[in-house]
Every structure is written in structure tokens, then in C-alpha cells.
Structure 1
Amino acid sequence: MSYAIRFSAHAVKSFRKLPRSVQVRLYAAIEALKDNPRMPGSEKLKGSENAYRLRAGDYRVLYEIMDDELAVYIIEVGHRREVYRSK
């Protein structure tokens, strides 16, 4: 059972602004979410039912798991000091 990965428009824009070496590392972590979106190392975010975060060094990937659609929706990608700030 494999999940589909979907990006928000903002997440795509943020991802493309990152250095290439960081993009490669985050892409590998995001691809691993296809097989197990609740993998060890990901943490559930407080205040939301389906929101999780994935840590990759100093960078974070915030995502929601939609089990009924078998999809992982990437909400935000960025450095840890910026990713949790509301826009």
C-alpha cells in the first residue's frame, strides 16, 4: 500500500529555493513517506489530527496524512527557524 505525495504550491516554491544538496536530502526523506508516512523520526504536531513533521538535519517537512485518499500532502518545507512561523 503506497501513498501518493502531493505538494502545496507554497511547499513547491519553498523547496525550489533551497540549496541543491538540501533538496536531495529532503527528496529522499519525502520519497520514504510513500511507504510509511508515520515512520520513526516523524512526530505528530499538536493541535491537529493529521499533521506531522519530518526532521532532516536543520530542515523540516510539515505534512498531513490523508488515509482515506492514500495521500501525503506536503504543507511546508524549510529551515527549522522559519517553518513553524505563521505567514
Structure 2
Amino acid sequence: MFLPRQKIRKQLATLITRAQQLGLPATDVATAQEYLEYNEYRLCLDHIVTQLHECETPIDNEFYHEVEKVAALMSVHEKEHDYIKDLITM
């Protein structure tokens, strides 16, 4: 059974991989991985979401639901990431 921190870490790692597959630039992927490495989970999530939005990178419903899941585990309010809903095109 995962401890909450381990579960958050694993889901963020998956989120980084998916964001990279969707087209998040390599520099932003590296930054997100660095935040994760230093246990800066909230910064990691915020960076992924912000940079996808800044780059206007299209996402799919599945990715958005992954963001919701990890945000809920971290007690991050939906309004802090729901602005990427307008990126859902797939």
C-alpha cells in the first residue's frame, strides 16, 4: 500500500510523462522533474499546468482527469487548475 506522498509522487511522475507526450517542451519537463525530485509537489503540478496553458498545448479529457486526481490528493482547489479545460481538444 502506498503512503500518500508516494502515491502523489507516482501520479506526478505519470503526469509529467503524459504532458511530455502531449507536447510540453523539454525544458518544462526537466523543471517539473526537478520539482518532483526535491519533493516540491505543488510546484511541480503548478508548473505542468501553467506551462501547458502558456504554450496552448492541446490536452485530452484523460489528462485533465489525471490532473484532477493528483490535485485532489494534494488538496489543491479545482480553480487552481480548471483553466486548462479550454485546452481539451481530444
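Looking across 1, 2, the calculation of mean count of other Cβ atoms within 10 Å over residues 19-26 that yields 15.5 traces back to 2.
To which of 1, 2 does the computed value -21000 (helix-only ellipticity at 222 nm (-39500 (n - 2.57) for each DSSP H run of 4 or more, over all residues; to 500)) belong?
This value belongs to structure 2.
When distance in nm of label points 7 Å out along Cα→Cβ at positions 51 and 75 is calculated for each of the structures 1, 2, the largest result comes from 2.
Taken together, the values in this text are just the output of simple stated rules run on the coordinates, not laboratory data. This is a predicted model, so every value here is computed, not measured. Cβ atoms are built from the backbone, for glycine too; each structure is taken alone.
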